[in-house]
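Read through the structures below before going on.
Please treat every number below as a calculation from the coordinates, not as lab data. For clarity, every value in this text was computed on a predicted model and none was experimentally measured. Cβ atoms are built from the backbone, for glycine too; each structure is taken alone.
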Structure I
Amino acid sequence: MSQKFENQPAGYVPDKVWHPNHKYGGQFGGINRPVSGSRFEQELPVGKHPLQLYSQGTPNGQKVTILLEELLAAGHSGAEYDAWLIDIFKGDQFGSGFVEINPNSKIPALVDQSTAPATRVFESGSILVYLAERFGAFLPTEPRARTETFNWLMWQMGSAPFVGGGLGHFYAYAPFRIEYAIDRYAMETKRQLHVLDTHLASHEFLAGDEYTIADIAVWPWYPGSLYGVYAAHEFLAVEEYTHLLRWYNAIAARPAVARGRIVNRTSGEPGSFLRERHDASDLDGVLR
């Protein structure tokens, strides 16, 4: 898989004590800092529904909107929600209102206004579990199936940073391409794809015969992000993972997934994005 890239940096020797480089390039070079906390005052808007989501339609953001749309499709009217755009490319995640909900300044973040006081939920996996338990759906109650669901949910939470922060960054966002970094993360990403493909050769869904929050968590990332966000599907020969693609296409055909995957996205082909969602009819006006 080794590949030569132009602008390969010459011998870098780390300083004895790290300090930030103020001349970072790349798409996120001017946003990242080594400290946490808010950078400006900005209150968050609040809509009419009990569930207030603050997010962007990245793979992590899609997990939550897909689950919310699945809950609504299953008849859980209490899952109606407002989805407000947090534009991470503009640094909205560092506003004081968002940081109050998620001190880690990462999307998505959820506020449940139906409790007193309101409940904040951050980290996409935590939000999936919270909603599944709140509505009693997409999380099995039988102990073995429940444990298997959590196995794959936690697998995704621990594995996706290698795809997004690793391969995605160095392949798609870094100011120049580094052969070692891309080769390192491509190898790990293909290993993860093989883990899924091997498992799905003998299972309809990740936890067995039942569609769960584990599938909802994994689906936007594998191989979804490789097709859409990072455009690395050809580089990684995704088409060779036939069992994974069978599972991926079956989930993509679900109407609720088609709805949830476009919420809080900001660009794309007509019908593939909806910046904010405050009523079910907002999606009807986009999807045909």
Structure II
Amino acid sequence: MTSDSGYTPPKIWTWEQPSGGHFASINRPIAGPTHEKELPVGRHPLQLYSLATPNGVKVTVMLEELLARGHAGAEYDAWLIRINEGHQFGSGFVAANPNSKIPALVDRSGAEPRRVFESGSILVYLAEKFGEFLPLDTDARAECFSWLFWQMGSAPYLGGGFGHFYTYAPEKFEYPINRFAMETKRQLDVLDRRLAESEYLGGKEYTIADIAVFPWYGGLVKGWLYNAAEFLQVHEYRNVLRWADQIWERPAVRRGRMVNRVFGEPSEQLHERHDASDFDTKTQDKLVPQG
């Protein structure tokens, strides 16, 4: 174990310098907008303001799955929010999500616009609105919700814990990396044991629980997240890998993962999505939105 850093917490914490490594320029201890900026509005009922982080991918996958099942009302405009440039602190975005985190959804299909924020909440909202990917049977519904909220409670240890200290922190320290690597592997074992007895997390059916968990833990075992597959020895979790490969074969999942993506292979990026045809005609203006 490395030696103690010598740091002693002060009696009262004060914000004296940027912190957070890769995201230090946008981290601050207060909420609210930093500038006036209205959100754009497209022609579809659902307006999504997001980025293809795991939380953002949950919602674009859900929308693409709904469209694949023939729900024309699930057509959407996906507007790119560049969080590293502070777009989430514009006045329009803060009005859509006071927490200034992507994704944020505005449903304009009714008499008045309705905001929905937090990715798990958006999944439940869409599942109930369209009657899909949420079981009606009480037992299956309870199982689905249990795994959905497991993800919401567990992913901060993966992202804000392991991912931050292993990938984004300006300095690497043994203790936090070991602590959160241990917890991440425990979580993978939880999933692996469940998927040894069930095809999907909620049971026999593919549900919002799978849609929520896949971008985080599926992405981790498939090597998309934090470049940590070897470090965490993800090959040990054979059932999670089987499940992740099975979900990745779904065309809607592949499309959803592309939307609002601004990193990785250019062929896997669609910066903004305003029509289904955008997947086939990724012109330069669609890849690099103006303004």
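See the values below:
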| item | result |
| --- | --- |
| Parent structure of the calculated result 3.0, given that distance in nm of label points 7 Å out along Cα→Cβ at positions 124 and 188 is the read-out and I, II the choices | II |
| Structure from which 48, 37, 24 was derived, Cα extents along the principal axes in Å, for residues 68-179 alone, options I, II | I |
| Structure from which 2.6 was derived, distance in nm of label points 7 Å out along Cα→Cβ at positions 84 and 172, options I, II | I |
| With FRET efficiency 1/(1 + (r/R0)^6) of positions 100 and 164 (r between Cβ atoms, R0 = 30 Å, to 0.05) derived as 0.75, matching label from I, II | I |
